[in-house]
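As structure tokens, here come the structures.
Just so it is clear, none of the values below were taken in a lab; they were calculated from the coordinates. If you're wondering where the values come from, they're calculated on a predicted model, not measured in any experiment. Cβ atoms are built from the backbone, for glycine too; each structure is taken alone.
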Structure P
Amino acid sequence: MTIQLVHIKVRDLFNGYQDNGLDGVVAYGGKLDVRPAYQREFVYKPEQQQAVIDTVSKGYPLNVMYWADQGDGHYELIDGQQRTLSICTFLNNDFSCKELFGFSRPLQFGSLPSNLQAKLLDYELTVYICDGTESEKLEWFKTINIAGEELTNQELRNAVYKGSWVSDAKRYFSKTGCAAYGLGSKYLKGTAIRQDYLESVIYWYGDQAMPKLDIEECMMKHQHKPNAQDLWDYFQRVIEWVETLFPTYRKEMKGLPWGIYYNRYHKNSYTPIALEQEIATLMADEDVTKKSGIYKYVLEKAIGNDDPSVLGIRAFGDSQKRTIYEQQGGVCPHCGKKFDYEEMEGDHITPWSKGGKTELANLQMLCQACNRRKSSK
């Protein structure tokens, strides 16, 4: 791979700047692809954008940028998207900067005196242009620190497995206000713009396979499909299933692995009214400390798998256990032998699953061996 150092004026970078939405962003006379398929969406906060423009206005050095030579005089931006877009959108009068050149009020580029506009336009950017194989450029991309903002795992995957499938998937799952946000943001963790939605849904989608595909395997398998309609259709089915079974939304539903639940349980028969009654009861139970586990619990219980471990049932406190230990004289009521306190464990006399509460009247101290035997029954 060869690397060439060049200096490019801001006016030349901005020349031909166009934001074509889903069709990408270009600059530098239309020859620079500012947002290739593997690049992250724009994530700079307003104060970070302001810092870029402030740096340029003062003539301070801006971090070096990296472009890839695509041949025929065209380039892909490897590193520097956030800074490039901050500069171009400011010159495009898309936002204002405070205290720029000492002005007390926020100003857009078009409101600046012509001599100050020229100062910004004549600022020189330091750019390294690399020419090499696709794998060399992608490997370089992964090792570059993007303006202090580390790439997420999914952003790196988008780079390695770039193609028509992931490009189309980003249209549904990776844009501000994307279709997935409108349909299911209250069920998804993270944000679309940092690829959290896309990562979750690809993980769910790959989980359907036997044997299960991890995210990388799933992306490799579908990489060259012409579009991601299959992924979007799957996501719609998941959300429809969730909203049919659980029409009452609760905040504990956000971020649960709904696609995994759909893969495991959607062929089973459930009664939404019965599920809601069970959920309401468990939500009100102070012994249930992990409320988000209620949904998996009721799905499993309805098909005969009663496993309260997912509920984080409240444990007895040390003070309670010490009280009962002294009352029992250190004797295990099951085997009749005496033990040190550290050799015994607190146990619900009536199990929680049968209505027993985590309270002193329902506590007994068993030796470890007896408690294990009781728990295995």
Structure Q
Amino acid sequence: MNWNKKILFAALFLAASSTYAQDNLINALKGNASDNSKEGFKFTELINLKNTSVKDQGSSGTCWSYSGNSFIESEMIRMGKEPVEISQIYTARNTYIEKAKNFVRLHGVQAQGDGGQLHDVMTIFKKYGAVPYEVYTGLAEGQTRNNFSEMAPIIQSITETVAKSKKPSNNWLASFTAAMDSYLGQAPTSFDYKGKTYTPRTFADQVIGIKPADYVGISSFDEHAYYKPFVLLIPDNWSFESFYNVKIDDLTSIIDHALVNGYTVAWATDVSEKTFSWKNGIAFIPEKPIEQMSKEEIDNMFNGPKPEAKTTAAQRQESFDNYSTTDDHGMHITGLVKDQNGKEYYIVKNSWGVSNDYKGYMYATKEYVRAKTISLLLHKDALNKEMRKNISIN
């Protein structure tokens, strides 16, 4: 584990989540910034698909809900609908409930905390529906941004206590939900929106209108058979969902085909590398390992485009197995640019507010995506015919 990973995992522990909160992440990565970054990169826009405004997840590990719902909002735009900001905390709240049930059923042998996966947004949409942000913010009176630092250990202690009991009662889930509601407020069962009354179910079906069954999870690991589904073994895959396993080069081919055809992509990835700089808005894979760089090379990492190392499938698998690549964060890929040398980068929408050089967006090289992607979520129609045939979906 390198120096940056140690700081990151300390932040994760404090946040009680394997998907860290914004404040902890910025503290962990604040040293990898260059004041000259923006001047050193000259980007030309190739594809820039429509998406909703950048949000701030605050001090919570709910990036997966923000990026997943941002993805759904872009799907609404793609389908010709007027997008609506979906309540990220409604999704997260119901995920906590489902995760708590699994935790108790597994006798406490499972990850807890704020973390989740992009597919959780689809799971909750299907089971609980959705509500607009204006109806359910999850914020107490006078609060302007999420802060789960007090709530998280309280609800976790409830499930841990129940999981240790010899025979869980029928009342523990009500107590768990009541504790969560005291911080987030009770979720609405019906509400008015633009002159009509909805339930979360009817709002999801009639206003948002996506079909969760139409979306697929993609990953790439050499250990598993290619073009077959497999269960991704990461702590935040608490529901043991399967992903289609593709080859390493397929990752960027899939994203490229989706973007060219008007589909955005939700992206789960490792962001703890020193060459992932939120302030500078750049993520890349260096040609030379950080440990072999001179001080001058490190100081100039973000002052312009740099050569990159090519990651193999075996290296990607090894990095996952030795924890060099970890499931850190969820974001939303919305477009494509090229730099002054012709290298292509994905436009990535984040959920840490607009505090960086690119007002809440950043640029990740294709090599970074090949090396550090944990999973992708996209509409099945965003896949080309050959890929759909390979993974046997209609």
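For the read-out distance in nm of label points 7 Å out along Cα→Cβ at positions 48 and 344, a value of 5.7 was computed from one structure; give its label from P, Q. Before the final figure, lay out the partial values.
On the way: P: 5.7; Q: 1.8.
Working through the options, I get structure P.
14.5 is what came out when mean count of other Cβ atoms within 10 Å over residues 56-63 was calculated for one structure; which of P, Q is it? Don't skip to the end; give the middle numbers.
Working: P: 14.5; Q: 25.0.
Label of the originating structure: P.
Thinking of P, Q, which structure, once relative contact order in percent (Cα under 8 Å, 6 or more apart) is computed, gives back 11?
Working: P: 11; Q: 25.
Value 11 for relative contact order in percent (Cα under 8 Å, 6 or more apart) corresponds to P out of P, Q.
Comparing mean projected area of the Cα convex hull in nm² across structures P, Q, the highest figure is found for P.
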